[in-house]
1. Taking distance in nm of label points 7 Å out along Cα→Cβ at positions 461 and 501 as the quantity of interest, name the structure among I, II where it is greatest.
2. Figure out for me which of the structures I, II the number 2.1 belongs to, where distance in nm of label points 7 Å out along Cα→Cβ at positions 109 and 581 was derived from the coordinates.
3. One of I, II was used to compute helix-only ellipticity at 222 nm (-39500 (n - 2.57) for each DSSP H run of 4 or more, over all residues; to 500), and the result was -11000. Which label is that?
4. Given a value of 12 for relative contact order in percent (Cα under 8 Å, 6 or more apart), point me to the structure among I, II it was derived from.
5. If distance in nm of label points 7 Å out along Cα→Cβ at positions 261 and 405 comes out at 2.3 when worked out from the coordinates, which of I, II was used?
6. Quick check on the output: 0.55 is FRET efficiency 1/(1 + (r/R0)^6) of positions 381 and 469 (r between Cβ atoms, R0 = 30 Å, to 0.05), derived from one of I, II. Which one produced it?
7. Just checking, which of I, II has the largest value of distance in nm of label points 7 Å out along Cα→Cβ at positions 213 and 485?
8. Output the label of whichever structure in I, II has the greatest value of mean count of other Cβ atoms within 10 Å over residues 317-324.
Structure I
Amino acid sequence: MPQDQLSLPQNLNAVSSSLDANQLMQLQQATSNYSSLQLAWASGFLAAMSAVKSESGQSVQLSTAPKAVVAAKTLTVLYASQTGNAKGVASQVEQSASAAGINVKLINISDYKPKSLKNESHILIVASTNGEGEPPDDAIEFHEFLLGKKAPKLPNLSYSVLALGDSSYEFFCKTGQDFDERLQALGATQILARVDCDVDYDSESESWKLSIIENLKDELIQADAVLAPVIDLPVAAASQFSKQNPLEAEFLVSQKITGRDSAKDVRHIEIDLGESGLTYQAGDALGVYFENDAALVAELLTALNFTGDEQVNLKINGEQKNLTIKEALTSQLEITQTAPAFIGFWANQSGDEKLLEIAADKNSAREFSAQHQIIDVIHLAEAAITAQIFADAIRKITPRLYSIASSQAEVEEEVHLTVGLVSYENNGKQRFGGASHFLANSIDEGQQVRVFVEHNDNFRLPNDNNTPVIMIGPGTGVAPFRAFMQQREADEASGDNWMFFGDQTFTQDFLYQVEWQNYLKSGLLTRMDVAFSRDQAEKIYVQDRLKEQAKDVFSWLERGAHLYICGDANRMAKDVHQTLIDIISEQGKLNLDQAEQYLKDLRSNKRYQKDVY
């Protein structure tokens, strides 16, 4: 049982009669993060302390060495997480292993010294993968070390890898695969074969977790370990809400912040967290659950010749439940994003030659699925199919993560988002993104929306308020930097702030223009450079503005500035990264290898952070 859900004896007053309320709270707080073994040892320690004090009548100092506990092998759980999914799974593994009596450590892979691998006996790695097979930012150094020449032989290490990814991408689960293959090559032994999880990973990760504990319990659980009694301690309100248990929050505002003639529809969203106690920091993301558009659901039902009342059975929150296919398509199944596997499924169901040809080539299937929603694929070829088989062939809905555009120091119980509506035409039909359409057009003010906070420790303001920051956030990438500025203002930070913003046109697409101008006027925002690509014949982007200010950009970095990028991962972030290398090489009189190392050092020191998607 997780340690934040322990159960106090019913007669709490009898147990705590010798402790006042403050003492009891201190004891609960002090032990809230203890493992089962640590609680068992602490119990013995306090009992011994009580016995000695009763005999002597005086306070005593006992050795803090846990002599009653025999030294045991430790299970080390490492997580490499970009958006928080890997961290969430790893935390569940740590809680379950600890509850089972296993001595376990949970460590962010960025905080782990790779050379320590040779001293480990058992290690688990939960790793996500970035778009083109790259490791998450916090795993880059570990990845380079493990795949490099300095990695030690590991004949005494037992390990397993859980890889998280998205099969829509070419390099599905590549980071986890790299870790697994390299550990095997170094002589380590698999506890379990690697498991590659798609975006709907809950069931597979749960099975992996249970299998791991079953495999390790005889080896790692100490024979004389006494499991802690089940005690129910109060839990902070913030920890009650998670991806598995989202908050029902009130939807306040959806306000369009692009102009009437803009090619884009960008919304400023406000949500009321009420008295939930849910907290977040500047740099965090908000997970949003949504319902699919009713018109799209109706179109699907018609195309499949379903009435909507057909019964299907789905696994929801770990339990099998019966519901109608209409209910499933509305709230449980992903119909606005198409997995490549569905192309193959529908090709086989329909026997359509064109689809079969596309499905036979992985790259073609990925490209086709990225450009077509489920309904578009169905319109291409008919097939007779039952509701259950169809439901089983589609991914479950996963919440969308949005960079938070506010600081609680400014907006208190609210949370703000900056959401671009995904909208396009396919064969004359208007198609929308699932979550963005829900937030922009489907939910009314005053209704409830299910949300949770995804903490992102890889995108944080510097601890020292005197530190200058450079923020690069074109389009909706501006969101976290609005939060940064609100937080810097609340903290009365004296460090300089420099913002690079870009979009299509000045008059239609300058997001939060008045706020930025006010920050410039007050002096909180030291500098702002903007790039509006379509306001002149030659397109200008944020990387062009960076080049123009190369001398000052390098000067800021040399005096300790932290550098942040948020926005499009496929083009913008790569172009900006390359521009930074060019600037560092030119201004620092360094060759390209040295410039790349300069940027790597910034990243290692958490002075170069990215929130890209």
Structure II
Amino acid sequence: MYNVRSDEPKYAFLWDKETKQTNCYGHDIEKSQEDSLLRNQSLNINGDDGVGENPNRYKQHGFYFNADNCIGCHACESACSEKNEVPSHLAFRSVGFVEGGSYPDYQRLNISMACNHCDDPVCLKGCPTRAYTKFAEYGAVLQDPDICFGCGYCTWVCPYNAPQLDPVKGQVSKCNMCVDRLEVGLKPACVAACLGNALDFGVVENIPENREQAKVSIPGFPTNEITHPNVRFQQTKNTQRDMVRVDGMPVKYHKQEDGNFKSTLDSKKHSAEKHWGIKKLLQSHENAHAIFTLCAQAVFGATMWLVFSDVFNFIPVSEAVSGLDSVTILLVLVMLIGYGLFKLSMHLGKPQFFYRGFYNLKFSPVSREIAGVSLFFTGLLMMLVVELTGLDLFSNIAYAVTVFGFLFGSYYMYKLYRIPARPFWNHWQTGSAFYGTAISLGSMLLGALLIILTGEVALISTFSAIALVGIIIESIGYIFHPVELKKTGEGQASHFEQTTTYGKTYTMRNMLLALNIICLPILVYLQDASLYFALLSVMLISSYLGRILFYAVVTPTTMPGAFFWKNNKFKEHAIETGLSDMPQMGVMAERHHKFDIGLLMDTIKQTTVKSAVSQIKAILRGG
């Protein structure tokens, strides 16, 4: 347990006596009834099996932040990082700020934020490895970095940037509410260290002494409707009409008639001049996701062609795909989706633990996507085996597995991007893009394989017509998407980035889509193989550009950063100029430890056989 100093100051101790029964969201503050078997169990902190004597141990606790008092000294950050041994490029608690007005009426509003230990923790539901647990003790949401395999999905879904993905260790960690201190009656380290008495902590909805408000939002704080966070604010000083972020995100906060602030576009952050941004796109950390989704969706579409052509006896395709040609096509499809799965796995922080992605099928759309795609991959392999062995008796089973895997996997491939904290993705356009790509690329891919293997061009009309349908579906989504984005500042910021920083690439993608829509009907009549492959190339380029833009321009609803810390624009500058090599900058270039043959070979070359074996075992354990 945590050792309480003999000279511990009075303000460092918890102060709650009476508490309310429900919070402002209508949820029970009591997290465990007195007769529950969950009570009086040890949290086994540092191997200690003791149980804390806090009378409010099973009540939801939360942070209280008085923005009027915060002076931006960062003592809370330092105390948290020191206690939890947080590396310099991460921070469980960070201080950002928004500002408004100009001299002499300039105003800065500091915001200190860590994990809010929400009533509805989306990180817990989203995590595929079940690394998160919502404890009855103090209502703490705790995360186990050793279970995490570094997919980073929790960092996507959290609106408050609480989970921290370490690109060096390849795992996520976050604020643990200092439950070891709570067990002995002390407040979290960040609260005890606060110089201006801006941070406090206790049972949620309890207002500290000499305080008068317990608001659920302040300027710069994302909506509380997504997760029902357990943090309360006081901010009584009058603010400017517009409060601006000082980080690189083109978002500001506009005061409404009711006094609340709404995020909106801040187009003055950078020039509206259009650029290509190709280098940034190609260096994007999410390239693996772009490659995987495109590979998977193309194979989805091509495989469904094969299945339904055989089941519904579509003779032109079923006759063309037979014998050795069928085996070759299935083999290509298996290799293509296998490559996508490999890229996705190697994108993980700890790829050797990829199998943990199946752990949270009950809640996580990531786990369900992985399960569905794996089932589809299994069905595809079964179809290949049936073709190789001639066991047609099992073909219907293989088809059933493949179709179910497609329906389940493709739905959750779409569903996992419907993230309220990322408005650019949270639109049906994501589904129209994914399924449109499956229809268009899948049709063109199968047609290309048939032309190469058989030289038959008669089916070009059919495949081109269906591909046109897919392109139109995708394009309709792109037309309606900007209209939806106008509803939030983060959505507007994403579209602004798309049309400025990547404006020329965005225009090129749209022109290529238009070219396909114009030329595919011509191809239906001409049935020309050369034009077919030219349009397939155009489609591949437009699909890749559209997909990597999808990942690159998304603006999350995160907390404001500062000039250097939590500022993506400074991060880019630091990596480009070499400042990221200086640990005091708090910036790390995006990199992960990779589990691959090269790592094993280097290990064997540099050590004796005996020590090599022990190091390889450590690698397999994630060391």
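1. II
2. Label of the source structure: I.
3. It was calculated from structure I.
4. I
5. Comparing all candidates, it corresponds to I.
6. Computed on structure II.
7. I
8. When mean count of other Cβ atoms within 10 Å over residues 317-324 is calculated for I, II, structure II comes out on top.
Laboratory data are not the source of any read-out in this text; all were calculated from the coordinates shown. This one's a predicted model, so the numbers in the text were calculated from it and none came from an experiment. Cβ atoms are built from the backbone, for glycine too; each structure is taken alone.
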